[in-house]
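The data blocks that follow each hold one structure.
Any read-out appearing in this document is the output of simple, stated calculations on the displayed coordinates, not a laboratory observation. Because the structure is a prediction, the values reported are computed rather than measured. Cβ atoms are built from the backbone, for glycine too; each structure is taken alone.
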Structure 1
Amino acid sequence: MDAIRIRGNGPLKGTLHVSGAKNAALPILCATLLSEGESHLRNVPGLRDINTTAALLRFLGREVEVNCPDVKVLAPSSPVRPEAPYELVRQMRASVLVLGPLVARYGRAKVSLPGGCAIGERPVDQHLKGLEALGAKITVKHGYVVAEAKRLVGAEIVFDMPTVTGTENLMMAAALARGRSTLVNCAREPEIEELGRVLNKMGAEVQGAGTHTMHIVGKSELEPFDHAIIADRIEAGTFMTAVGVAGGDVLLENAPLEDLAAAVGKLRQAGLQIERDGEAVRVVREGPIRAVDVKTEPHPGFPTDMQAQFMALMCLAEGTSQLTETIFENRFMHVPELRRMGANVSTHNQVALVRGVPKLSGASVMATDLRASASLVVAGLRAEGETIVRRVYHLDRGYERIEEKLRAVGADIERIADDGDID
């Protein structure tokens, strides 16, 4: 097993390229199930989750060629196997995104229930409620969801709360349903807008993707597509916090500044200079870090996927900040690890109080989830001595060669073999 070793060594300087968005690529890979022929995805990040999705598509009967940043998916003449087993779904919760395409295209889907994860429960009840509204018969038994329908029929679906994967699943199902569907109280993330663009390329009529209400006119069949994935806003935001912690002057290529408005606003309040520089974004931090309060919210609010990295920045701020997590109930599991590094953080329910300290100390720490691992890497950039971040398989799910990218702008960071010992 690998680990990441970081030695805090001062400011970052240079240019970083932001990879394609994993959270956009995964549903778009699942959307290839909606058509025959060969679809071509470009700007795909080389990540574990991409490989897991490719393995799932192959199990279902697709031929998948992964040469990131290029991925090609071909539908061969052999019959599809409309079943996503637990062995694959348990590796990545986003595997549930094959449910809508399978039942819409093939009339039947059997998909393992994904269950919860380290950061909290994420039930699929909104997915099932929506598919039933479209005419699917749903049964849940032996840990699997079985959805059946001769042909889905357009309907109005009102989500009880915004759900990203639920919105995406039902967008794909509605794209092959007969007639018009209206989705209300949709999630509004940029990745949902991106899926809408792809479905329109395939021949569906999607209006309002990225807004509260979406209208979709389904088609009897859809076409394969060629599409370049948008940049990863969370990777860009993570690099911004890295500059905030370490100091320096970094140019981010391919950074989606508009998709990060809430996070960028808070980072500017904290003392970072973040400005458009031609086609790139320049991030500078020279002065002290100021304490800033943050409350996570569905997009366009402050993203929960940036909370842990922002906390690492606040650990070194002048003053006290309050971070409130409203999306996931267990998303403060990085706090004990930051404390091992000398951070002064206390939590009560969904609120973390962060009292800034002058410096952090290197330590052996363990990642508990994807964004927690990123926060520990960021914190290590300005910790005295050596920080070892273990369980970086979490990190590899969402960040493409993060140690190589940070090393290119001056960080003292490397991937090492993990001996398994914790100090």
Structure 2
Amino acid sequence: MSHDPRVTRILELVAAYARDRHRPAPFDPAAPRVSCAGRVFGEEEVVDLVRTSLDFWLTAGPETEAFERRLRETTGHRHALLVNSGSSANLLALTALTSPRLRDRRLQPGDEVITVAAGFPTTVNPIVQNGLVPVFVDVTLPGYNIDVARLEAARSARTRAVMVAHTLGNPFDLDAVTAFCERHGLWLIEDCCDALGSTWDGRRVGTFGDLATLSFYPAHQITLGEGGAVLTQRPMLKKLVESFRDWGRDCWCGPGAENTCGLRFSCQHGTLPYGSDHKYVYSHIGYNLKATDMQAAIGLAQLDRLPDFVAARRENHAFLREALAEHADVFVLPEATPGSEPCWFGFALTVRPDAGFSRRDLVTYLHSRGIDSRQLFGGNLLRQPAYAGIPHRVVGGLETTDLIAEGSFWIGCYPGVDRAALEYVAEAFAAFRSGAVARAA
């Protein structure tokens, strides 16, 4: 930190402003508003953002290095690479496996990747964008995760990988999935974008697969505004992800660095002239998906809050689970996968087909009372316009996925929802049920 007294004074004023301007407002029953997700932050994030902006290191730099180091320590990974979104993290994790440097294990067009249709588009999009074939397996309730009983039936001679998410922070059956992948020599990508802080058998999710991804969008467990990360234990995969993230370049020098390898002007690369500048040698067809140092500075402050965030999400989810248990006759209520301890992203409900009302009836009512909700992402992605006509396989039908598309949604359990708001939500469900019963009579 700068010792310039002007900087000190600026940051003191910023802290005072942030305490006043961004003070969390308690729930107001006179003007109720219960969001399903949102950013939770304090003066520290604002001060660190301004402090870093005064340094004017706009691209990845010392804050990024510090954040990646802290993130590795937090998640238990050898490597963590900051990127500009969780969607980019998924793209990089899957695309890295197409590198020729993986030789006979590289993914090639026409190879198959097992996944689910009941999820977020950008878990599946990288499969399609790389010319691979998604193989869709149904999910199960009340966990909303892949039906592991169908994995063997989903495999073919072209199957090379599994890429699935821990839905709403609830881990999928990692024992079954990892055993399946090990048995058949398949890559495993864990989409942990909703699941930072979740564990399986006491071990952090993301540490089971070959690659894992995180999202730092404001709805997630911590936020950098935008942002994401790719995690891995393997140096080779780290290098491949880094190359695809950084324009596809072969060089691994950090921003502002040069000749880290000591061979900048003394190597042969392909048919380029001998001694071509290594900083401008490209081994992959890549992207620029880096984040900024200012985002990383926010992330460092957010990581300090993560234990409290995890505890609050679990406490809020437990409150809703108990408060809404009386409505289990009309809702499928969420349950953690046995052996897991989720850091819940949201509180999921599915309206039973015989409930006597529709999802639309209920979420419209909740909205009228200031309670926000979201569908379970894409529902059934194969029913979305974007996926009409894509090459794919479906194994065993998608009956539960269709039930989710018709009747599932989630409400907020994030740390910004206080107890008064949760009690208001519980009362609103009871009031809807009373009204629904009256209308049915």
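As an exercise: mean count of other Cβ atoms within 10 Å over residues 75-82, calculated from one structure in 1, 2, equals 13.1. Which structure is it? This value belongs to structure 1. If mean projected area of the Cα convex hull in nm², for residues 283-402 alone is computed to be 13.5, which of 1, 2 is the source? Structure 2 accounts for this read-out. Which one of 1, 2 has helix-only ellipticity at 222 nm (-39500 (n - 2.57) for each DSSP H run of 4 or more, over all residues; to 500), as calculated from the coordinates, equal to -8500? The read-out was computed on structure 1. Quick check: 27, 55, 18, 0 is what I get for P(r) over Cα pairs in 20 Å bins from 0, in percent, calculated from one of 1, 2. Which structure matches? It must be structure 1, since only it matches.
Here mean count of other Cβ atoms within 10 Å over residues 51-58 was calculated and came to 15.4; which of the structures 1, 2 was it taken from? The structure behind it is 2. Once mean count of other Cβ atoms within 10 Å over residues 99-106 is computed for every structure in 1, 2, the highest value turns out to be that of 1. Calculated for structures 1, 2, mean count of other Cβ atoms within 10 Å over residues 179-186 is largest in 1.
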